[in-house]
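The following blocks contain the structures, represented as structure tokens.
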Structure 1
């Protein structure tokens, strides 16, 4: 049977979802293998593919690049820039992001100053050649980098967004003098103004490129050895797919690929359930991700940041903190702290029995009775609850607390951290989240979701089928997508013809991408946008271009700009000239799978009868019903307190909450009792 496979590689677990042509869905959860996650992926593939199955496509969301940046273990990278501008990367913007934080430290650059080289050349702001490229000096730099065993080179020359010829010539020199080295050229990575931001984006791209290339090469070889030759796609941070061929690889665009799969699935689920605005939360073993979908629509921004490094890439705004099941409990003086450090997959929480010594959130939940020691991951992983209790004893003695109060305190602290992250995208933006629905997934999201909702005043929580594999499922119905941009600062008085040239250039890039990706134009849609501002402004407004082939499209865009500017800032000035800053084109291919998700089948089936478990909750031991999700019938209703177990996650329904099994999607709908 031909199958498609979505893979979400997390810091603790790797989740897989396989969809066959006959609609069969299989899910698997395996420990993320360290230091190379490919071994864990191949193990998961063996679990979701039955004998005789042929994998025709794989969509991969991986943390390999992101973790390389966070842990500073990327490739040995050099930066080449214009003579006189070698200090831009380390100077950054020269501002203090947290002005009143006495303990604030600017993040360490990804490469030291001695790995930054200056080459004689100069392009003017208008694209004119001020000084020709010194190719002899460029060749000398290439030889020096070869002697230093540099793996990857970032090239960011001044004003290359307006004329990339010098960057192209420099690439020719490096390909001749240093064959095999990875090259990231700023005009390909981000053809936009803002010199430091473009440089930062290019450096991150170069820093993770060799790692991702090796990662994909080993995965391809492993799949081939297992008898599969699928089309391999990477999940982009923007919610689209990137063909994983070396010539098309854009590493910086896939750094946040894992969380975005769940956001796409949340959007589809919200449409099926006729929900309005939603908060989508993904709590795994290492991190907690939250995304706001206003009216169920997918937001995309052109500016993001990772570890203090600005990135000029299209991405879904996902707010991430280090709060997951593996978050380590530690003391700062006599103050109790939870995370952001994680026990990961190896050694993992103490209760996993893999050598972990530091207590974690998962250990606390296991000791409190919220996670079944014999049913975790469908019984595939036994939990040593007694070892977890012993790990908490030393901490309890130091803070003069009972074990039960300490472990409840750990859950309350991690909940408070997650609520704070949710507020950043909602209440702190002036939104009333009481009318929102909360979609919770990931291995730990359903366990904490109802308590988080209570803190925010949200009264409805949606737990999708197989929540632990929900992000992997979302990847299966994404579309091939490429976002391109070109800075065009021009046209104070005559904007009508100013975008004709840039538009042709972006169209040529789009058609080249489609040809290399094997996608026909008949399967493609184009989405045009332009950043606009009043002359003299620093920031711009993103304005959609509805019909860029019509003569009046820019006049319509100017009118819309005034409206959007007034909506955002409370004022507009229709009599003033308008400046075009950056033209943007989104190329969207055909989705890879149907949007209506069937209910995934489970790998294991639990007992036939309901059970009960003693659970510590709000300072008391409560007798809680334990249900098996596979055995719940469509339309079935129930009341809390209850624990609902399945292979990929555990759902906790507190007192004063009810649940219903949605008949169409199989989702659990949790609602506050109205009594």
Structure 2
């Protein structure tokens, strides 16, 4: 059954007095979200459009149609709320692909996409599954990170993000394959652009960060604490309009390198950009592309550009006005919003700006919604800031989605604030923090400021995540406790048994990548896979920039600053031989096949179902190829249900040891070549504390 009134939803509060009322509220929020997302795809008139890549750095829309549904199941499996999958093939195929990170496989030819009907049928099953869970879940109020219902809220807010990001992709598809969405109201108010002017804003102390007991759902990067000072500045009264930006275009700004950053000029040259993506020039004049239609360019609507274009405009504006014009920082944007005293989304009677789909299903004039002296402090289009996203003090990741924010803490993703006309749910909250690559398009524009105080942007981040830095120390530092480096040793053993140079290897559980680099000394191409994107980011940074810095806790509050360098590690010559991807080991995509060697690298006892991985691993190895398994058989029911353990248990009173159980699992398709070989693995905890695991390595050849 479809729900009504999809355009006027409110983010549910985590607090309340009635559990059953809260259960009903969350169920309604889930169903409206599911229906709103499917309504967006009603813009597709020709189904072939679902299989086109609207953007070369994104998957076809069929991926995103399935992705939001599989997200629910994959996260419920990760959180061990569900034990059985609905469709393992789809839940693997549609698992990863949100951002254009280096580890995201965007090779369309690698996928055998399902039919739209198959995905719709799958979405129906997910809808039924999640509905049942919401009705059956035990709920405690207030709802916290630890609550099972939090995973449902995570899935809902994730799908609401994709309502917006998928609409941007539809906006880039050929119009001939689209149609208007019923009941979507496109603004018809057009006029000349209003004259923009600066309004003085008094500086103040600023506090950013959401409290852990806040009454609304938040993503990990929103929590924590940041205290800072904002100097006096001036801000433009309006968002930059199409008419104002047109002056930059007509001044030949796209062809003058002096206005562009190096990154911006490289992007502009590569794309051969001459104007914003959604503009088109015709004999009759400029045309603006909307979701599924085109209209004459409304000069009084906000321009929609990427950060690089917004930055170039500011540099041009600074030159012609002789003022220090730039984009606002996150702190300056927040101060403007605070001065306006805007109520937050759950407490609106009606949205105070063009946001939450409540007024228009398109942008509207920049002088339509007033907040004190300013307009569009929230809504209409997102607003680019100068601030690369990072975590506040106290940042921590949610265990069910540890790669939502951390992979973007690379100084390459800038924060957007304020929401757009299609921002709903968490996106429409004051605390929302989203970030995109600077060359990416969303429904985003900008407000500019004049300030003699530049935004302080670090040149390189220093990793502080305790788990990641321990992996860095364990993998890239030698001679802990005078013991050999495990990651070098396991790769050396694998290469020795493989013999002559082979074509390809797969490193399952590569963490920060050292064993992948080492395997590349004996293989033409090595793919390192890890479940955690935070780990992989280290390997990617090394591959792209040749160095990586981290802060290691030595004693109490005393830290040391460490740097990894590919040249010093004598690995720089291997850069083109390795690649790193994120994947779920228990449900890997079919593209991971055809390897001469697979290393299962100390992950078996961390998997929910290692027996499932081993039962199908032969399909991914070439004939006569090698399987190298390193494990400590350190079983825990917190990670793995006992029936899925490999050894370490009793059956009918008899002891079952790991080596024997492993042999019974593999003997049909593999022959044991060597092992077990015992190799210690050392992890440094601090200056004087170490953890040592004795891993057993066995080498198997496929029959």
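Annotations for the structure displayed:
- Origin of the derived value 0.70 (FRET efficiency 1/(1 + (r/R0)^6) of positions 235 and 659 (r between Cβ atoms, R0 = 35 Å, to 0.05); candidates 1, 2): 1
- Taking mean count of other Cβ atoms within 10 Å over residues 179-186 as the criterion, the highest value among 1, 2 goes to 1.
- Which entry (1, 2) yields the derived value 180 for volume of the Cα convex hull per residue in Å³, for residues 59-386 alone: 2
Bear in mind these aren't lab numbers, they're just calculated from the coordinates by the rules spelled out. Since this is a predicted model, take the numbers as computed values, not measurements. Cβ atoms are built from the backbone, for glycine too; each structure is taken alone.
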